[in-house]
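Asks: Got some structures for you, see below.
Computed from the coordinates by the stated procedures, all read-outs in this text should not be read as laboratory data. Please read all numbers here as calculations on a predicted model, not as lab measurements. Cβ atoms are built from the backbone, for glycine too; each structure is taken alone.
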Structure 1
Amino acid sequence: MQNKTIKVFIIAGEVSGDVLGARIMNEMSDVHFVGIGGENMITAGLKPLFPMSDLAVMGVLEVLAHVKTLTNRINQTVNAIIAEKPDVVLTIDAPGFAKSVIKKLRKSKRGQKLIHNGLKFQHVVAPQVWAWREGRAKKYARIFDKLYAFFDFEVPYFTKRGLNTVAVGHPIADGLLNIKKTKNNHKNAEEKVITLVPGSRMSEVKRLLPVFRDVAEQLVANGYKGYKFIIPTVETTADYVKNHVAGWKVQPELVPANKRYDIYSKTYIAIVASGTVSAELAMLHIPTIVVYKMNPITTWLVRQVIKVNWVSLVNILLNRSVYPEFLGENATAENILDAVQQLTIPSIREKMINDLKKADDLWCRTDGTPSVLIANEIKNSIRKK
């Protein structure tokens, strides 16, 4: 194996996975990568099979509407893996797509031959089985050879099913300490930045941008002075966001997602879609309001099976409502405006910031960053073949 170049077929399905994928690639300079990723992985040297945006679909009806494209991409990916003959297939989030690809590989004769010759399937991001559908742990054990979880408490859910699971810490904790040290809390700032993050998937962006527009316009109409609105944009929805905000009475500044930490460090209040961004902001101790709208059918289905009281990871980890959440029919401009008003009160802001600090030890590990730990695990697993 020492004279053989290690080849990893890597798949990321959304922006957070693309960021982590690029970090893993940068930790494995002696490895040849092929697969699917976005602008961060492309910068790290990946030549993607097709645009990552083709996989950025969430929700029951949304998936059905894109079933033809997804099916074509699954087949294309399976054929590429067979042609490339990698040592490892590393999938980062995008579990539906990842599982479909691997299942098809396991059923095909050529895929079975690769597996017989040592091909392994490793996945990053453990499903939140502690929140809903614990039976997914058993299904993951049937599909993947190794799983990388973010938190230690997640590991037993999978190891008891026979799946080799390694806790690596939360990837967005990488590099945030320096930002946290230099963060301006804006006690004396003349201009207060309100950061609006409508999400990375087109379906959620289309639902949340009108709400965010109403919030911005009503804040200004109600006499709030000195606020500046900024929207970090991702490649999958940037054009849509630009066209949509062109009609706003209050014009927000648009910045690329790779500049988002600079914006977060200056943020007074953030109003964001539920997802990875809320964890990023929690680590940076930014007062935040979490909102989310889904298709009503999807919303109803989720509510039937969810086992936790919140969607924000910091709320779940601390088991209390630190970030206010407005979901589904509660995601209204009026509710968000009330929460914004509360967060302008110094005592309420300080309480939220102090609560966020209590979660600091939950995000990081002392034995390395997620990208380093995952890179080392991959290399070690290949050397043992």
Structure 2
Amino acid sequence: MSDAATFFMLGASHHSAPLAVRERLALTPEKIATLRTRLGPAAGVRELAVLSTCNRVEFYGVAGAAAVARLEDEFCALQGVAAAEFAGARRHAAGGDAVAHLLAVAAGLDSQLVGENEIFGQVKDAYAEASAGGAAGPVLHRVFQKIFQHAKHIRTHTGVAEGAVSVANVAVELALNIFGQLDATRVLLLGAGEIGEKTAKAFQSRGASGLTVASRTLGRAMELADTLGALAMPFWLAPVKLGDFDIVVGSTAASEAVVTRAAAAAAIRRRPGRPLFFIDLALPRDIEPAVAELENVFLYNLDDLAKIADANRAAREVEVARARVVVAEKAEQLWRQIGPRLAADGGGAHDTTGETSRPPAVG
């Protein structure tokens, strides 16, 4: 393999790594900063953007093979993951293939729920973070800006997003199956982030009115509760009060489980004959998997919900196929513009695009 610097993608996603592995690969902002400190132009990684979501952790940048290998080693060491284990889940692409992969991701074609909207914003955030930290140079600026344009085109001119089902909607439908109707149900939202908020609104749209928000930052819980017309609860109190709720949605960024099997068992004893429904949208998971072993308890995690949602994908297969053709065409066109210049420039040491290194505005 040539060690000339080129555009690359390295990472793992729901395609290659089960939920238990993705939990261990997920990067916090602090760890991303640590990686940036350890890896940079001096280490051969000339540009670097990091995309870390519930379903994937991926690195995009400009580097040669040796520098990419060092990135992989540093990542595994930082996460405490054996190199062999990561190799079993790893996906790597370079050049036009890496461009095509990024475009498929941004357009929602590589998502666990094909056609979903959230990933586009997450890709934009990864690029914005790299730009703000000085880790995006002329190649990433050019690639990401074009990717955003093409991803919007794909979503606008194909039906890939039509009929797409969100995790929140799947969770609501499951709750309806369990409780019949949601008017009298009490819902506890653990975490006050965007995913939790969307799920809470989905429950409210189907009649659930007894909503309580608990966040590690009480001020944020109160702010979201005010937006939703809900109540706020101190986070430490949530495990003690589980039995007061029918539905518990976990969506925090906690590094360990918020709801233990013991806490769930105590909760179910307080509500004999009444089911308790847990929806775990967090990574790492908020609810211990062993909670599912309890009688009259229902627990669904991200992978469970995605499998259910995927049942509607067959109706959109033709549109997905059309979108993939566009991805291939647009990625090839973009790489024909960038690849030769990158090679001639020796891997992006200078501006390979004829543009300044200042990031353009993200549309």
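Asks: Of the structures labelled 1, 2, which one yields 16 when relative contact order in percent (Cα under 8 Å, 6 or more apart) is computed from its coordinates?
Replies: 1
Asks: Using the calculated result 3.8 for distance in nm of label points 7 Å out along Cα→Cβ at positions 55 and 287, pick out the matching structure from 1, 2.
Replies: Among 1, 2, the structure yielding 3.8 for distance in nm of label points 7 Å out along Cα→Cβ at positions 55 and 287 is 1.
Asks: Here P(r) over Cα pairs in 10 Å bins from 0, in percent has been calculated and equals 5, 22, 33, 25, 11, 3, 0, so which of 1, 2 was it run on?
Replies: 1
Asks: For which of the structures 1, 2 does the calculation of distance in nm of label points 7 Å out along Cα→Cβ at positions 135 and 335 return 2.4?
Replies: This value belongs to structure 2.
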